[in-house]
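Please go over the structures that come below.
Values quoted throughout were computed directly from the atomic coordinates according to the rules given, and no laboratory measurement underlies them. The model shown is predicted, which means the values in this text are computed figures rather than measured ones.
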Structure 1
Amino acid sequence: MQILTQTRTILLFFFLSSVAFCQVSICSWNIMNLGKSKSDYELTVMANTINNYDIIAIQEVVAGSGGAKAVSRLVSLLNTKGSKWDYSISEPTTSTNPASQERYAFIWKTARVKKIGSSWLDQNYANAIDREPFMSTFEYLGNRFTLVSFHAVPKKKNPASELKYFKFFQNVYPKLNLIFLGDFNCPQSHTVFNPLKNKGFAPILVNQKTSLRQKCMNNDCLASEYDNLFYDSRKFNVKQKGIVPFYTSFSSVKEARKISDHVPIWCVMDIK
């Protein structure tokens with residue numbers, strides 16, 4: 001009986017381990033002005049913050065060469081923490097206003113996921129979108145999904161005028177399992193997301209603020225519900241989700257904002 005019990009325990013352990021391994025974690029972070037101005041200390045804080053995830057989508061990488069170099073420095077730090085990482089950086093977005101041009105980046109653990117083909121800036125709606133989305137397909141346990149990373153225009157410039165184009169992406173890319181993520185500068189409750197929701201897409205976060213205040217008010221340091229991830233609930237199961245309140249490690253939100261004015265968002269999911 002004791003041997004049988006031990007055998008069942010061992011089998012249960014391996015089953016739970018395999019279930020955990022069969023789930024992929026995705027993180028998205030608008031890292032404010034990620035470029036040459038970021039110090040080694042600040043990059044180390046970033047690396048420690050995102051090290052536990054399998055794929056990270058980064059928005060607001062500086063368009064100049066300093067942005068690409070900062071991503072490379074960040075990945076070098078991640079590679080000292082026990083896993084092998086790779087990355088892809090976009091060309092500068094094609095905004096007509098040079099001040100609005102940015103890059104995006106994807107960073108991933110090579111032992112966990114495989115990138116399929118090249119990443120690309122979507123050009124289908126480039127004339128209507130200030131910073132066109134950066135897209136990349138990944139393979140995980142034989143299943144493929146495509147991340148659509150996006151940084152919308154600020155609230156005062158009406159981000160819904162750009163987000164409305166997301167409803168067309170399934171028609172443009174009918175063979176891809178799309179996941180929309182990033183800084184939308186718009187809450188998930190906005191009606192602009194209804195077409196996606198009607199197609200079965202769901203946000204991982206509801207009523208969760210993700211941008212940092214200039215100053216905490218009554219211990220509330222978060223300002224607006226801007227960052228999120230929309231997934232097709234018919235194709236993916238989200239097991240866990242949340243934000244990373246990295247700012248709590250700093251003496252003030254002012255110090256934390258030297259890293260970023262947004263917190264990372266994350267989820268753990270599997271593919272149905």
Structure 2
Amino acid sequence: MEQQANNIVDIDLENFQSVILEGSQHKLVMVDFWADWCEPCKNLMPVLEKLAAERANDVILAKVNCDEQQQIAMQFGVRSLPTVILVKEGQPVDGFAGVQSETEIRALLEKHLPSPADALLEQSRHALSQSEVDQAFTLATQALELEPQRSDIKFVLIECYIQLKRINEARALLESIGLVDQDATYQSLKGRIELAEEAAETPEIKALQKALSENPDDLDVKVKLAVQLQQAGRAEEALQLLLEVLRQDLNFGEARKLMLDSLNALPEGDALASQYRRKLYSLLY
């Protein structure tokens with residue numbers, strides 16, 4: 001007998017509760033009511049199995065042989081075969097009777113499954129919980145590219161910016177949150193950004209900024225200020241200063257190495273890194 005995938009299960013009274021009621025708390029359960037004598041059922045089942053295999057992390061295919069499990073079929077009010085019922089959090093949410101095309105069934109499933117952005121957001125939150133901030137940042141950035149208006153994704157990305165000490169970007173993203181989404185999470189992030197902004201104005205930075213305002217062409221002061229800004233998490237300001245130095249003198253001190261180190265320190269997929277890499281390469285080549 002061919003072995004079924006882990007997320008494809010034959011249902012009886014013993015496993016009904018654990019698979020359909022409890023399983024549907026975490027995944028979408030596709031309950032397929034079929035019988036041996038039903039030819040359309042046999043045509044439909046490989047399609048359901050294929051779709052379940054594609055979304056193994058999100059879908060359980062629960063197969064109910066109605067000749068053997070009449071009580072379960074009656075409980076769902078099944079009147080004809082094949083019938084497919086989608087169950088989520090213990091409740092039927094959708095379904096169809098008869099045979100439908102793979103395209104139609106796929107579209108029906110997509111309505112009730114997490115979007116690609118949801119999956120990335122979940123992975124990003126998990127990475128944050130493991131203190132893998134760079135990984136969380138990359139995943140949240142990808143999620144926001146897919147659904148740019150979602151505040152829940154922005155909140156996770158702001159959290160990443162704060163942990164990466166990228167306070168200016170955190171502030172800019174926070175300011176894009178609409179009034180309707182300015183909840184307790186928003187207020188908490190806002191407070192942390194304000195504290196971080198105060199901490200980022202170090203005496204060293206203030207002294208170097210004053211020296212630079214008095215002598216705007218001092219490349220040495222610009223490099224020293226860039227280093228301090230980088231340490232305070234003000235990456236964009238630091239990169240801009242280093243770029244200014246290199247535009248004036250491509251071989252000035254450690255400026256080129258510092259800029260490359262700063263770019264390499266940014267997480268994968270960071271737009272800031274792409275932007276300043278292009279600017280640097282345009283100077284070099």
Structure 3
Amino acid sequence: MANTASDLNWASIEGIISDLDGVVYRGNAAIGEAIQAFKEWQAAGWPFCFVTNNSTHTPEEVVRKLERFGLIIEPKDVVTSAVTAAELARTKYPDLRRVFVIGAPSLVDAVAGAGFEITDRKPEAVVMGLDRQITHEKMRIAVDAILNGAVFIGTNPDLLLPTAGGFEPGAGATITAVAVATQVKPLIVGKPEPHMIETALSRLGTARSATLMIGDQIPTDIQAGKRAGLPTVLVTTGVPPLKDPSLAPPDFVVSSLAEIKVLPALAQSPRQRRA
């Protein structure tokens with residue numbers, strides 16, 4: 001059985017990495033207690049970085065969205081799957097030039113910004129993310145390219161996303177459809193893979209074992225934290241927890257981030273406490 005927030009030794013924590021959708025907001029609606037919690041942690045000097053599988057927004061757009069909710073951060077405090085996918089594609093496949101992208105403008109811009117030519121003509125790679133204007137023709141082009149040897153990259157495997165009014169299919173739903181059609185397993189860059197967690201850790205400069213990973217989904221957020229060697233916290237404000245005994249369980253479970261309090265004695269930055 002997972003522990004509760006009262007079992008967490010905050011004196012040993014140096015930083016926080018957190019998901020966004022289902023943790024800080026649902027769609028365009030803020031989760032008030034979460035926003036307040038992050039503001040309190042920020043005021044207490046706790047460094048944090050957001051990691052999101054959502055490829056439909058740039059870090060700058062996330063910053064503006066959180067600012068509307070009253071939480072002020074910088075673009076460096078956000079790691080997206082779109083940027084991570086583009087960077088990983090360039091690093092892992094340096095000889096690729098032509099890429100077909102299924103996704104939001106933010107994903108297209110990220111891939112183009114990494115030096116790739118965006119095209120549907122004989123692409124050497126297919127990069128897929130959440131596309132709310134997905135069509136059969138787009139999927140046909142992707143399937144045909146992959147069957148002809150194109151590299152297959154997916155931003156994330158999320159099948160379900162929380163919204164203000166319920167849930168919607170995630171990028172993983174269409175990525176899975178193409179994977180089934182082609183029988184080709186995609187390279188997934190988002191959670192549960194640890195790529196974004198590693199980037200966030202490098203930005204925070206905190207110890208791996210002393211950095212919390214907070215998320216609302218066990219198959220993605222919690223597994224990514226576990227694979228990166230972080231203590232994990234599941235908050236039940238997003239997608240209903242999936243009961244799968246094959247998945248590593250979270251170390252702690254909370255119903256609200258308001259349960260995690262920064263004690264007055266700890267209201268000092270982790271780096272100050274280590275000095």
With helix-only ellipticity at 222 nm (-39500 (n - 2.57) for each DSSP H run of 4 or more, over all residues; to 500) derived as -6500, matching label from 1, 2, 3: 1
Per mean projected area of the Cα convex hull in nm², the highest-valued of structures 1, 2, 3: 2
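Here mean projected area of the Cα convex hull in nm², for residues 98-137 alone was calculated and came to 3.6; which of the structures 1, 2, 3 was it taken from?
On the way: 1: 3.4; 2: 3.6; 3: 2.7.
Value 3.6 for mean projected area of the Cα convex hull in nm², for residues 98-137 alone corresponds to 2 out of 1, 2, 3.
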Entry that produces 25 once relative contact order in percent (Cα under 8 Å, 6 or more apart) is calculated, selected from 1, 2, 3: 3
